[in-house]
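As C-alpha cells, here come the structures.
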Structure I
C-alpha cells in the first residue's frame, strides 16, 4: 500500500507548490511529457507511473507524488444527482464560471459546481444507461459518504485526474475519486474554455472511474488503452467540443509518428482516440465496451483482440485497416472509406522519394503494431507525376504483447514484373515484399482515392495460418484461408508434432478479412487450452482436397 504520509513528509522545491506544478515535475521525471507550453490532458498516467516507479524517484519527485496523493481539501461540498462535488469558494482555488473574454466571474463557485453536477448526470446517462458500462462503485466513505467524490481545484493547466483509493494487483479493481480544474481558462480554442472544457473532462475522468472500479487496472505499462478510450469517450458524450483535435496536431501524435508502437505510453495515446473512432464506425460502440469486459480477464491489447474476434476480425486485421483509414484525412478525406470527421484531421506524415526506373527499394524496420508511409513520386510521360503511397504496417500482435522490438522489412517497387516474386499492385506498378514473417505485415498501395492490398492478411496464400505465432486464450482465433468466395464445409484436425490428435471438428468457413477461413480457438477436444508448442493442421475439403500446415501456439 502506498505510504501517503511518508510521501507527504518530503519537501517540495519552493516553486512547486500546486498540484499542477507537482504533476509537471513528476511527469518530466517519468519522461511522459508534454512540453512546458502544453496543457496536461490527464494526470492519471502520471500518478500511476509515479506509484509504480516510486523507488526510482528523487526526493522532489516523491514530494510531488505526496502532494498529489490523497483527497484534496476544500471548504464546501454539495450533493447532486447521487454524487458529491467538493469545491472552494475563496481565493485562487475558488471555482468560477468564465465570461466571454475568459475572465473569472466573481461569486460563481456554486454555479460552477452545479454545472459539474449537471455534466455528471448527463455523462452517467450516456456512458452507463445508454452505452451499458457499469456505474461508479461506492467508495470508503472518506469523502462524506459512499458516493463518488469529485474535487474541484486549481490545477494550473491540467484538465483533471483520477486517483485510485487502493493499490491493486494486475487486473484488480478499486474505487477512486476525480479531481478537475476549477475554471478551465487555459483550454484551446477559446470557444472551449470554461464549461465545454469541464464537460469533456468529466466524461474523460468518469470513464477512468468506471475502468478502475469495474473492469480492472493492469498497471502503468497498459496506460495507453485507458487514455485513448477515455479521450474517445469525450467525443462520444460531447461530440461538438472536439477537444481531442488538439492532440492530433502535436508533434507526438498518431499522424506525425505512426511508427510509434500502438502500445506506447507517451502523449501519443491521446491522439489515438481515433482508434476508438475507427472501431466505433466499423464495428459499433459495443465493440469498445466488449474490450473492457474482456479486460477483466486479460491485459488491454489481448482483450481488444479477443473482442474484435467476436466481430469477425481481430486486432491485426483491424490495425491493417486502420493504417489505410489514417491516409484518407484532410485533403484526401473520404467519408465512405474513412472517418466522418476526417477532413478536420491532419495528413499522415510520409517519407517522400523520387522513383527512378526500373526499381525503388524501400527498406526499414518497425516495432509491432506500427506503420510507415513511403511516398513515391512516379514520373509519367507527358503528364504530371503520380504520388504513390505505400503504407507498410507491422501487425504482429504477439510481438507487441512480448515487446519483441524492431522487425526489418524490404519492399521493392518496379515498373514491370521483374520476376515471379513481384505482384500487381493495382497502380500500374509491381512489388515484392520480404520480412522474417511476412504474415505479420500489411502493405497498402494508395493512389488517389484508390487503395490496393497485394500483401497482407487479405492477400495470404491459401493454407497460410494467421496470426502465426498464435497467442491462445480460448477466445482469440487462428485462421486458415482458402480460395473460395462462398462458405465451404470441411474438417479441421490439429495434431501435436508427435502426431497425437488434439482437435478435430467438422465445420464451415466464416469470412475474415474478405476471405473464407477455417478457425480454431486453441481449445482441445478435451476442453483444455492447448499448451505452448508447434502444431500441425490438416484441413480436409470437398473433392478430396487436403491442405496441411503448421501453427506456432503460445499459451496465454
Structure II
C-alpha cells in the first residue's frame, strides 16, 4: 500500500488492535457456557467441510444483475473485490479501514478525485471454460464496471454511475495499462473504498472476468478469483462450493474443502440438523440458544455483538395516498409519535431474551438504534440525553405524548386516519424479523393507528414495488437488506440523501422536507451528508454523523427497529476461527462473517 493510501487509512481511524489476543470474550460469564473466541490461524490446515442452511435459494448467480439477500454469501465465496474491509479481531469491525485484495496497493489523489489501484500479479480466475484459469488483469475490472453501468437489470448503478445519475460519484473506470486501474470521481467521496469492498449483490464490489456475458453466463455459474468455486447447484436441494486449488492467497484463506448450503426453509428443521451435526453452525433464536447448548453440550457457544449500520425490520413510511386519503406520514407529528410509541427496552427484552440470559449468568449489554444501526464509536445512545441533546426525547417511551401528537395530527387531517397496510416479507427474512414487525405494529396500535399486516412476496412485491420506490408507496413496510456499503456516511447517502436517485432503500428522495412537507427532500440532512462525503478525517466526520442523528431523531423519516442486545452463537468446535474475524466484507453469513478464514480441525470433529 502506498504512503498516500496509508495516510488515508490513518485518517479514517485505523483498524482494530490486533494485539487483541488479550481480549476476553468470556468476561462476566458466570454460567460456564461461553467458549472463548480464539485465533487458531497459525495451525490452519486444508480439508473438511462446512454446512450452513439456505432458507431460500438464489434466483440465479449473477450478483451484478440485482441484489439478492439469498445470494450474498455465495457471491463472496467465489468473487473478490479490489479491496476488503478490515475485520474486527474478536469484536465488531469499526468499518473504518480497508485492506488490499485484488489490488495489491492503492493511492488517492490529493484532490480526492481519483483512486489508483495497482493490480495484484499472479491471480488466476477459476479454471472453468471459457476463462480457463487465465491471469486476472485491469481489463477485467474495467469491463466489470462497464457491464454493471450498462445493465438493463435492476442493480444499483444509479447510486454509483454518474452517467446514470448526475449525483452519483463514479465518472469512469480506466485501465492505462494491464496492471493499473484508475477510478475518476465527480467529487470527493469518503465512503468510496468501503463501497468498493462490499460483496453485497447488486453493487459494484465483486469483479467478474471480461468473458462474462460473452460465452460465460453469470446467472448459471460463477467464475471468480475467490477461494471457493461453485461445484453444483441442485434446485430445492443444495448449493455446493469446493475449494479453489489455485487460489492466490491459499496460505491465509480458503482452507475448507467443501462448503454445502442445503435448502432447509423451516427453522425447526434447521435446528434439528444443527443438533445432530449435519449443520456446522446456525443463528439460533435467543429463546432457543441456551437450551440448545444444554441439549447438545458439545456445541461451542460464542458471545458476539452483531454490529451493522442497517438493522432489520425498520418501519419505512409511504408518501403516497392510502385510497383517496393523503398519507398520514406526511405529518411529522405522526412519525414522531410512532418513534415515541416504541418501548425500546421492552422490545429488546422480548426479542433478545435479555433477563433470562442474565438469569443464566450470561453477560448482556443492550443497544438502541437511532436513524442508523449500531456502529461502534459512531452510533449515539439516546439514553444519554446529555450527549444526544434535546431530540433524544423522540426515542424515549412516552405513550401519553405520542397520543397527543396523533390527536393534533388527526385534527389537521380532518378525519380519522385510514386503515394502514403494513407490508412485511416473512419467508425470506426469518422469524426474528417477523416478530419485530409484529411488535412495532402493536406499538402503533397502542397509540390509535389502525394497522393491517400485509404479507409481501420478496421477489414479486418487496423488491420491485416497495424497497426500490423511495417511499412512493401507500402505508408502511418493514425494510431490511443490503446497503450500498457498511460505511456510516454511505448509509446516510443511501437512505436519506435526496440526490441519490433511484437507489434501493432511499428515503430522502421523494420524502417530505423537514419544514415544507412538499416531498422535495430535507435541506438540512442533505447539507450534512454533503459535508460527510467531503470529510476524510474520521474524527471530524463522526461529529457530522452525530449531528445528522440528532436532526433525524426529530424528522423521523424512518423508525428503525428498537435495538438489540449482545447475542450468543452456536457452532461445532471443529470449525476453528469462528467469530474471530468479524465484519469480513467478503462473505455475509450469520452476522459475524469470516467463513473464508475458517478451517476444519478434524481432531475436534463431532462424534455421533
Structure III
C-alpha cells in the first residue's frame, strides 16, 4: 500500500529569544528568509541582532549584520546595555558591515547590489557564517525610487539567500496597522516567515507586541503576544494556556491564622490560587503577610510582589501585627519585590514576575494587590495577565495568594475589579461593619473549590500579638462586632455569673436541707431501734417472770406432799 512521501520536517534555527521559540515551535526557518516588519521603536533591530548574537554565543553559529541605516558603532553601543558582550564576538563570530548608501551614488549607477551580495558571500565563507541580517532593507530600496526595480532587487536578495543557504533576517520599517496600504506590503508574500512587531499606546500606556503572520512548512501560535524590551533584550510573553492540565495536590498549607485554617477545613490546597478582596484598610495585606510568614516558618522559599508600596514599608507595617519578615529576607528565604504599576505595561510586570519565579523558585507567592495592574493597560489587560499568572503558578506548583482592591462600596462584591474571582480556587472577602460609632472588619469565605468550608462571618481582629478571628454576636437578626459585641458578651458573662451564683446557692440550700433530713432520719432510726430493743427486753422479762412463778408453785406443791390436795389444787389452778 502506497502511503505517499512523508514531508521532511523543516529545519529551524533557534533564536533563544524568550518566548519566540515557543511561539514558532523551534525558531526561524534555517537556510531561509525571515521578514521582520514594524514601525519605529517596535524592536526590529534588537530582535534581529539578538537572534544573531544568541546564534553566535550559544550555538557557535557566526553571523553578519548588514546595516543600511544606522551606523554599526551606534548599534553595538546601544546593544551594550543588554549585556551581550558583543565586542568579544566581533571579527571572529560577528561581523558588522555599514552598507548605508547616498541617493546620488545609487542614482548615478555606481551602486550594484549584486556586487554587495558577492562581497558579503565572500566574508560569510571566510568566517563560516550561518546567519545574516539585512537591517532596514527598505532604506536601500527607497534609493532606487522605482517600484519595479525595488521589487526586482528584493527578489534578487531572496534568491541569493536560497542559493547561499544562509539563514536570513530582513527588517523593514512599516507600520503594522497599515501593512496592506504600504509600498512594501508585497514583502510578506515573498518571505518564508513573517514576523510583525508593533508599538502603540493603550490607555496612555506604551505596549509592544509580536505576531507571526506566516511560517511556511511549520505550525505556530497565531495570536499576538506581548513583547518587552528588558535588561536582557527582547522577551516575549508566551504562556501557553490552550491546555489546562495541572498536577494537583490534596496537601494543605496553613493560612497563618489558626481559626481561618479551621474555617477552610485545614488551610489552602498546595498549588492552588487564592483571591483576597476588600476595600482599603480591610487587612488584605495582613492576610497575605500571615500566609507568607507561615510558609517561611515551614522552611519554604517565598516571593512577595508588592505594587505601589515599597518593601520596607510593607515589612514595617506587618511587624505591627507580629509578622516579622526582616530575618527571612536576610536569610534569602523571602524575596520582596516592589514596583510602581504605571511604570510599565501589565505584560512587562508579568514577565518580571516570571523572571523572579525562575530565579527564586518559590513554593509560595503573594501578589499584593493584583488589581493594581488595571493601571498598567486597562481591565482587559489586567485580566489576561492575571489568568496567565495563575496558569504560570499552577504549572510550577506554587501556592499563589493575590489581593484585589474593591472601591465604591460593598455592593456587587461578587464581581472583583479584575474579574479574576471566577478562576481563583479560593475567594476570601474582607469587609467593614460600621455600628455604634465603630468600624470593624469582617471575613467571609465566598468559595473554596474542592473542600468543605465555613459559611459563617467572622470578625477579624488585629493585635500586637497577631491576627485572630472571633465569632460575631447575633441578636435579633443584628450582627454585633467590636465594642458592641464586647459589651454584649460582657453582659452575658455577668448574667451567666449571676445565674450560676443563684444555682450554686440553691444547690447549697438543698444540700443543707438534705443533711437536716438525713440527720432527722438518723435520729428516728435510733429511736425506732431503741423502741425495738425495749420491746424485746419487756417480752423477755415477761417470759422470765412467768417461768419463775410456775417454778415457785411447783416447789410449793412438792413441799405440801399431799396428792389430793395437790390434785385439787392443781385442778383449781387449772380452773
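Which of the displayed structures (I, II, III) returns the greatest value of relative contact order in percent (Cα under 8 Å, 6 or more apart) on calculation?
Max of relative contact order in percent (Cα under 8 Å, 6 or more apart): II.
On Cα Rg over 2.2 N^0.38 Å, which of the structures labelled I, II, III is highest?
That would be structure III.
Laboratory data are not the source of any read-out in this text; all were calculated from the coordinates shown. Remember, predicted model here, so these are calculated numbers, not experimental data.
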